[in-house]
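S.K.: Each structure below appears as structure tokens.
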Structure P
Amino acid sequence: MIGIYDYTVVLTYLSLLSAGTGIVVSLSGMGHPFLGIFFLLFCGLCDAFDGKVASTKKSRTDMERKFGIQIDSLSDLIAFGVLPACIGAAFIRVSYALAALNGNGGNWYTILLKVFVFGMLILYILAALIRLAYFNVTEEERQETETGARKYYLGLPVTSASIIFPTVALLQYLIPADLTWIYIVAVVITGVLFVTPFKLKKLGLKGILVLVGIGAAEFIALIIAFILRHR
């Protein structure tokens, strides 16, 4: 079979499988969009350590290294680009504030609102794609002149979606109001930050562990909130 199947890409493949499952669950109406959030959190967990795992293999060929870079970005596009947009569509499906967007037809105002809201979700995916492609090109250029890992990112990394959107989802449980619009606004702001050229220091291991801890806390809090609401 073509491709690489050793342990260096296992977490990347798991992230993609989790993202694909989250997309299907979010769009099929099989459950609440919060189920998609759980899969997004798992994608974030996998991404936090996939680079560390890959770097432990010192005998990687140049082809294996390049394959790992490409497959990581492709997986990130699905996990942190497409999945959050699909979760947003699922929130709209269960929203009472935006219930008018779920039907066919409607007046001109409803049609324009539908085009705007779903257009924002699609543009978010485009922003993630541009961000990842730009990162790949600049990283390849950097490695031609520098050694070691980069110290700064330009723009917000797409993987930040694994913290941002679960936080918004958790607010939905804590605040007794329909916050679907807050999710849409978060999508717009996050997408803009993906392609905004500002410097952001790359996190070290301690920073990554802190984010993993936040993600774990959000995961547990969402489970508790979900259980309490559906008792």
Structure Q
Amino acid sequence: MNKSDISNPERGKTLVLVLILLNTVLVAAISALQVDANIRANQANRDSQYDAVQFTGSLIQAGAQSDYDLNTYAMLLTNSQEALVAEYSAMQRQTANDQQGFETLTLESQIFQARADRVKSLSFLMTDPAYAPASDQMAPNITGYLSDLQTYSQELVQKQNNASDAYHRWNNKSDSYVAVLTVLAVAFFLLGIAQMAQPSLRLLFSLFAIGVISIGILWTLILLIF
């Protein structure tokens, strides 16, 4: 054994105490970062689930809305066609000198036309300026209507995907911070041995602890940057 080790058994303990203090500060700071990452991950997870529920609701609403609007437009076309057929048949009855048939079919044509006019007033595709046709001979802008109807759902999908990505990112960071804390726990173990070891071994364990602490600091910096 080195005589200097016997004469000065406290040699190197100051370094160990400084390293313990540094490691304690690092553990406290990284613990705070881990808690913050965990909170952010939980918030992002809640946002993702909320957006998923909203997306489901928007799909149901868009489906019901499009079903009503398209069915209403289909009823408009059906009644308009029936009115034209009845009018054409009435003209044929008039040509054939069938006055009763003419009057019956004319009345039927008027009924179908009244239905068509009523349905047209209730049709979103026929009343909204963004989709209504410019003339009676043109069809409404169904493609634009369906595209606009899906816009909100697509925005919710993107929002939900962003929240899901944020959840995975922060959750992975939280797990990584736990790993860093485990590494620093090893540094505490090495410093504890160094404090109890002989002065000749104290420096060796302190150097190992410094290496472990450096790994923890470098890992933490990488997590903060990326």
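S.K.: Consider the structures P, Q: one of them gives 18.6, 62 for Rg and Dmax of the Cα atoms in Å as calculated from the coordinates. Say which.
M.R.: This figure was derived from P.
S.K.: A follow-up question, please. Out of P, Q, which one gives 0.15 for FRET efficiency 1/(1 + (r/R0)^6) of positions 52 and 172 (r between Cβ atoms, R0 = 25 Å, to 0.05) as computed from the coordinates?
M.R.: On the way: P: 0.15; Q: 0.75.
Corresponding structure: P.
S.K.: When you work out relative contact order in percent (Cα under 8 Å, 6 or more apart) for each of the structures P, Q, which one comes out largest?
M.R.: Answer by largest value of relative contact order in percent (Cα under 8 Å, 6 or more apart): Q.
S.K.: Consider the structures P, Q: one of them gives 1.60 for Rg/Rh (Cα atoms, Kirkwood Rh), for residues 76-187 alone as calculated from the coordinates. Say which.
M.R.: Q
S.K.: Right, another one. Among the shown structures P, Q, from which was the value 3.1 of distance in nm of label points 7 Å out along Cα→Cβ at positions 36 and 60 calculated?
M.R.: P
S.K.: Using helix-only ellipticity at 222 nm (-39500 (n - 2.57) for each DSSP H run of 4 or more, over all residues; to 500) as the calculated read-out, with -32000 as its value, let me know the right label among P, Q. Don't skip to the end; give the middle numbers.
M.R.: Values: P: -24000; Q: -32000.
The read-out was computed on structure Q.
Throughout, read-outs are computed from the coordinates displayed, never taken from laboratory work. From a predicted model like this one, the values you see are computed outputs, not experimental measurements. Cβ atoms are built from the backbone, for glycine too; each structure is taken alone.
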